[in-house]
1. Comparing relative contact order in percent (Cα under 8 Å, 6 or more apart) across I, II, which is largest?
2. Work out the source of -11500 here, i.e. which of I, II gives that when helix-only ellipticity at 222 nm (-39500 (n - 2.57) for each DSSP H run of 4 or more, over all residues; to 500) is computed.
3. Just checking, which of I, II has the largest value of mean count of other Cβ atoms within 10 Å over residues 69-76?
4. Out of I, II, which one gives 17.0 for mean count of other Cβ atoms within 10 Å over residues 109-116 as computed from the coordinates?
5. Work out the source of 2.1 here, i.e. which of I, II gives that when distance in nm of label points 7 Å out along Cα→Cβ at positions 37 and 133 is computed.
6. Given a value of 1, 8, 17, 21, 22, 18, 9, 2, 0, 0 for P(r) over Cα pairs in 5 Å bins from 0, in percent, point me to the structure among I, II it was derived from.
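Nothing in this text is a laboratory measurement; each read-out follows from the coordinates by a stated rule. Given the structure is predicted, the values throughout are model-derived calculations rather than measurements. Cβ atoms are built from the backbone, for glycine too; each structure is taken alone.
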Structure I
Amino acid sequence: MKSEITFRITVQKSDIRTVGRLVKLAENFRPDEIIVAKNLVRDCYQFGSQKSGYYFIFCEDENAQVVGYICYGPIACTIGSYDLYWIIVDKKMQGQGIGTKLLQMAEKKMARKKARMIYIETSSRPDYRQTNQFYLRNNYTKVAQLKDFFTAGDDRIIYQKKVAAPL
């Protein structure tokens, strides 16, 4: 039986700790990356999305526990280009369409803000294989691969998607 899930866009102070926990549980992020993820939530909580440039959508289960989230925002010095910074779904909840729903919701919100393009960067490491397949399944196109970007043997892969006009 599927859990009842809800989505929210307001950032709560407790989300800072929760995001840290989710990112750590994903098991493929370094400690410095976990700090960055938490700092984005902290900035949004303290300054708001408009000022911080970070927008969030959180997915909660029937017990109001965050089981996934997405973070995106406009890219400075561009017109209509957005970055998808983070998307994580708790491993226990994967395979239920939560990641796809978060991505679709974020894409619609970006379209309403006059986004033209969405960019995603990720790793080429083997533990990111499912992540890369997820983006391809959701109609993102691989547009670049920067060799040894993160570290030796860990390339930066960049995906792009043209944003559809809002309905």
Structure II
Amino acid sequence: MTQPSNHIPNSSEHNHNKCVNEALITAERLCRERGVQLTPIRHKVLTLIWDSHKAVKAYELLDRLRPEQKTAKPATIYRTLDFLLEQGLIHRVESLNAFVGCHCSAYQHEQLLLICKYCEEVQERSAKGVMTALSHEAKQADFIVHSKAIEVHGTCAKCQKIQASQ
């Protein structure tokens, strides 16, 4: 499968409904192919995560889930998040202790997450050059890498425009 180009959620042509629908269809297909179940609660949590491109915390998800699942507990959310992470359908944003939907869940990949400090949207980028350089540095240090994720905090293009117009 070919890897998608870098995804830029705050671009002016971004159709969020299409983005969410594609992510959910991909998740359903991948779970079917892998022989795992995307149960109704897993589907709902994944949908809640995809409500925006902002990272969402586990307890926020629990609060948003409770109107429909009155008996939902923190363990319910954490088990669901573990499943979604294991299947590669979401990413953990370590610096925020939160989660965001994965734009390229159909294949194993490294991640560069650009996190806007103003609107809090997270952009997932492939950044092959950065990841290649990081692999090279690790090899030079005789270091075995188990996973790579880079989080960068800054200001997205949309927020830069807003600030420039003020």
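1. Once relative contact order in percent (Cα under 8 Å, 6 or more apart) is tallied for I, II, the winner is II.
2. Derived from I, not from the others.
3. The maximum falls on structure I.
4. I
5. Details: I: 2.1; II: 4.7.
Of the structures listed, the value fits I.
6. Answer by label: I.
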